[in-house]
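Some structures are shown below for you to check.
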Structure P
């Protein structure tokens, strides 16, 4: 259901985002956006202003966490990146 509110001083259409699936994307400016596709494969990129939004990564996303000293990164899995496993 869509409603209208004044948001940031402008009349805005507002719809509930609960249970909406999308993709967290890195924009060309270095920021991030939340991309939501419709059933025709069109999409809308939403700028993220929410400051503590919970995100769950699906098991089929081929994503991995990498840590080196104090640096922590979320990226594609080693298989996607073609990384070589180091054996002990």
Structure Q
């Protein structure tokens, strides 16, 4: 059993909390990423919750969001930071 990975990422909107839980299949190395993205409403900051799978591309050695084309653009921009945190590159 794998331990979850907790990350704090920076964005122009503030700090983002991210929890990565290993979710491998028979053919892929993957994580389920729960992302708490800051969202301001009327001067009060709340977090919007996004959950996406991030999968290892064996050819490049980097991770990518499985549903990258259908996700919020601000969350999609976190793909590179999360991949670097997972791979150490």
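Please treat every number below as a calculation from the coordinates, not as lab data. Predicted model only: the values in this text are computed from it and were never measured. Cβ atoms are built from the backbone, for glycine too; each structure is taken alone.
Have a look at P, Q and say which one yields 8.1 for mean count of other Cβ atoms within 10 Å over residues 3-10, as calculated. Provide the component values of the computation, followed by the final result.
Working: P: 8.1; Q: 11.8.
Only structure P yields this read-out.
If you rank structures P, Q by mean count of other Cβ atoms within 10 Å over residues 11-18, which sits at the top with the largest value? Display every interim value, and only then the final one.
Working: P: 9.2; Q: 14.2.
By mean count of other Cβ atoms within 10 Å over residues 11-18, the leading structure of P, Q is Q.
A value of -500 was computed for helix-only ellipticity at 222 nm (-39500 (n - 2.57) for each DSSP H run of 4 or more, over all residues; to 500); which of P, Q is the source structure? Please report the intermediate quantities before stating the final value.
Working: P: -500; Q: -3500.
Checking each candidate, the match is P.
Among P, Q, considering only relative contact order in percent (Cα under 8 Å, 6 or more apart), which has the greatest calculated value?
Values: P: 12; Q: 17.
Comparing P, Q, the top value of relative contact order in percent (Cα under 8 Å, 6 or more apart) belongs to Q.
Starting from the value 180: which structure in P, Q was volume of the Cα convex hull per residue in Å³ calculated from? Walk me through the numbers on the way to the answer.
On the way: P: 180; Q: 102.
Only one of P, Q returns 180 for volume of the Cα convex hull per residue in Å³, namely P.
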